[in-house]
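Following are the structures in question.
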Structure I
Amino acid sequence: MKTEVKKLAKGQVELTVELSLEEYQPFLEQAAKIISQNTKIPGFRPGKANFNLIKAKVGEAEIWQQALERAVQKTLVKALAEQRLMTVGSPKIEVIKLAPGNPVIYKATINLLPNVSLADFSKIKISQNKIEVRQEEIKKSMTDLQKMRSQETLADKKAEAGDKVEIDFETFLDKIPLDQGKNEKFPLVIGEKTFIPGFEEQLIGMAKDETKTFQLKFPENYHQKNLAGRLVDFKVKVNAVYHLDLPKLDDSFAKSLGQFNNLKELEDKIRENLRLEAQDKENRRLEEELLDKSIDQSKFEEIPDILIDSETKKMLEELEHNLAHQGLKFEDYLHHLKKTQADLLLNFVPQAIKRIKSALVIRAVGQNQNIKATEAEIESEVQKILATYAGNSEAEKNISQPAYRDYLKNILTARKVIEYLKSMMIK
């Protein structure tokens, strides 16, 4: 078997394979046998007629054509191994020569998994931030718990800071109503600053059935670019005012939550939860920084379009799933952004390339350092996940599949690689 490799643009190569008559003969024999099983030949049971009888019956060209697919499948794998080519996606096959009595020649256009020249990780250093839980954070969490347990009382009075109001409001830009800028029976606690700056303050002093119009400037960094830094008119009607009666923060309050004996235990638990949240946030920051620096200081071959397309589509699926989980429709989301699906895919490209490069770095480090998840680690993870789905037969069946174990193997290996990189880079 002769092979010739020609490098193309955008991470592709063209692999030309030539098979001699002797190399193609076994595939012809297999094709003839398969044809004989489905072709009636007098005096012979299905599959028993010899090659020459089959050739006389269907023609030699038909046998050569039938042999081609199996020949390509077998020999392409061997050719890729010989040339040490790591591919992604399916190759495009073009037959150059297929004629009885001649060598068979075909060409495969292949997308290559890009090679990575890894950075010298010993020279990359990142600093770990000290984890601190401030008393102000604990106090805010305690206050949030208070508000969750507050008692609402309908009040015949003007709204004050700390009151809850139910409002109808409309928004106008240049006297034109904004899309999705109208809300009815909207609940709002004055002082929690959940609206744009200045909105809640405008409600102070308003009573039930009172209407007010006012103008506010949206923040320069507002997420809706058409509103950022613009003056917008609001028309607001107050439907109701509620006084919020907050419970006293004492031992009785802590006991009412069902798992604490006193206020100190509640405060200690909040402190620990905040510490764990801060540690998790810092871990994510460290991982992002070490991958960013690893990518910046590593060198990558050109990434094939097929990889970028696949990653952007995966990101789109993740977005659709997240929106559905929040009870939102993807079509409404696109309408809100004034974008098409194609626009989103294009916007995803830079992040998709970063994700691909991160995966390539992790894969290369794992191979270089012989880092991989063990069978015991995979089995332990499988058992943990099965425990969370106990009684769900469909989930249990899927989790036990070899494909899911392979998925877990990749996840666990990536975690171990990240830990290795942390050990190399964190001061």
Structure II
Amino acid sequence: MTLKQQAENGVVTDLMAAAAAHEGLDPQWLRRQVAAGKVVIPCNNTRHLKHPRAVGQGTRTKVNANIGASSYRSDLDQELEKLAAAVAHGSDAVMDLSLGPDQGRIRRAIRQHSAVMMGTVPIYQTMQELAATHREISDMTIDDFLATVQQQAEEGVDFMTIHSGVTRRTMATLQRHARQLGVVSRGGAFMVAWLRQTGAESPLYAHFDEILDILATYDVTLSLGDGLRPGTTVDAGDGAQTDELLVMAELTQRAWCKGVQVIIEGPGHVPLDQVALQMQQQKRLCQEAPFYVLGPLVTDMAAGYDHIAGAIGGAVAAMHGANFLCYVTPAEHLRLPTKADVIQGVVAARIAAHAADLAKGLAPALERERAMARARRSLDWERQFQLALYPDQARAYRTESEIQNEAVCTMCGEYCAIKQLHEAL
């Protein structure tokens, strides 16, 4: 049985108990959430996950880091360095988005070294294999795709992004509503091209049950990819995005019937005033299935600083229902991210996630804030460092101060408001 089926049968597994213990949650409560589809715990049943994490309603907002090589730059050691940096800075998951002929070796190495849940986008491998055998996009069959899903499931991938919502219907909606920037999802663009060239229904939709059978066998969590997500704020919330979400809602029910856990992937570019509405819409249509968003970026003007634009959107999104934030790095839209970019992306997303957890009233987040207030009130610098999301960075700034051994800092010095209040009282 899959994890969801065990939860439906009233069984609290070791995986559920471990994920609950990490957050101080009641294991029976978590089991009920998994059974209802409101929480997922991605973990392939062929491996033991060192740090299992629950994603969904009532749990801490989780962060994912996208890593992986490209056909222009492929270095396994660099990708493993990115993996280690992402996990060290608080990422709860990684996705390998590698392209190019070396993607299989890189994926397996990341899977071997990852202590956190790992996701992939199987269509990338299928695309690469078509190109390697000089086949056209239109030559892809469901057997090609199923072979990829089977291979990656056997390798131990925990969750997979599959673009089954790109169908003849949703593509027709896309064509009726002219966009400024058509399709920016690589997997989505591949499926749109396939649909246009063949005129047939998407095999990822037509053969969805066969995909589910493989996922259920290995207990791989399905992440329904938003292949028609808008790639610019001026296209946000259009008909194609909404129509694809309706298809995802249908597919979610079908997946649940087979015991497959489901995550819904969400938009990447959303103006700030639309973020709350889009989160609430997804939750309502997909019956509270966990929502996974890229950013979202609240402006397209932050090139070079997109991690900041993404953190702003991510905090608001998570406050209004998103459960899983995919980081955005400063290199977004510009180049393959480096290790330094990965760190900045994770840090920004992690701060956004904590801010949202505080806004939602999650007890651990609130208690940490209260503890920080007490530490600052007593000018307890060491305790402040311990409570900070990134203690080393906080300590480094303090260490650089010329008066680091005094109670105050170089900002206010003897005019420190807290010091003056202590003396006055």
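Consider the structures I, II: one of them gives 4.0 for distance in nm of label points 7 Å out along Cα→Cβ at positions 73 and 361 as calculated from the coordinates. Say which. Matching structure: I.
Mean count of other Cβ atoms within 10 Å over residues 169-176 computed as 18.0: which structure among I, II? If you can, show how the numbers build up before the last one.
Details: I: 13.9; II: 18.0.
Value 18.0 for mean count of other Cβ atoms within 10 Å over residues 169-176 corresponds to II out of I, II.
Taking distance in nm of label points 7 Å out along Cα→Cβ at positions 81 and 345 as the criterion, the top-ranked structure out of I, II is I, with the highest value. Calculating Cα Rg over 2.2 N^0.38 Å for structures I, II picks out I as the one with the greatest value. Using the calculated result 57, 42, 19 for Cα extents along the principal axes in Å, for residues 153-280 alone, pick out the matching structure from I, II. The correct label is I. For which of I, II does FRET efficiency 1/(1 + (r/R0)^6) of positions 241 and 353 (r between Cβ atoms, R0 = 30 Å, to 0.05), calculated from the coordinates, equal 0.80? Only one of I, II returns 0.80 for FRET efficiency 1/(1 + (r/R0)^6) of positions 241 and 353 (r between Cβ atoms, R0 = 30 Å, to 0.05), namely II.
Here distance in nm of label points 7 Å out along Cα→Cβ at positions 137 and 393 is compared for structures I, II. The highest value is that of I.
Throughout, read-outs are computed from the coordinates displayed, never taken from laboratory work. All of these numbers come straight from a predicted model, not from anything done at the bench. Cβ atoms are built from the backbone, for glycine too; each structure is taken alone.
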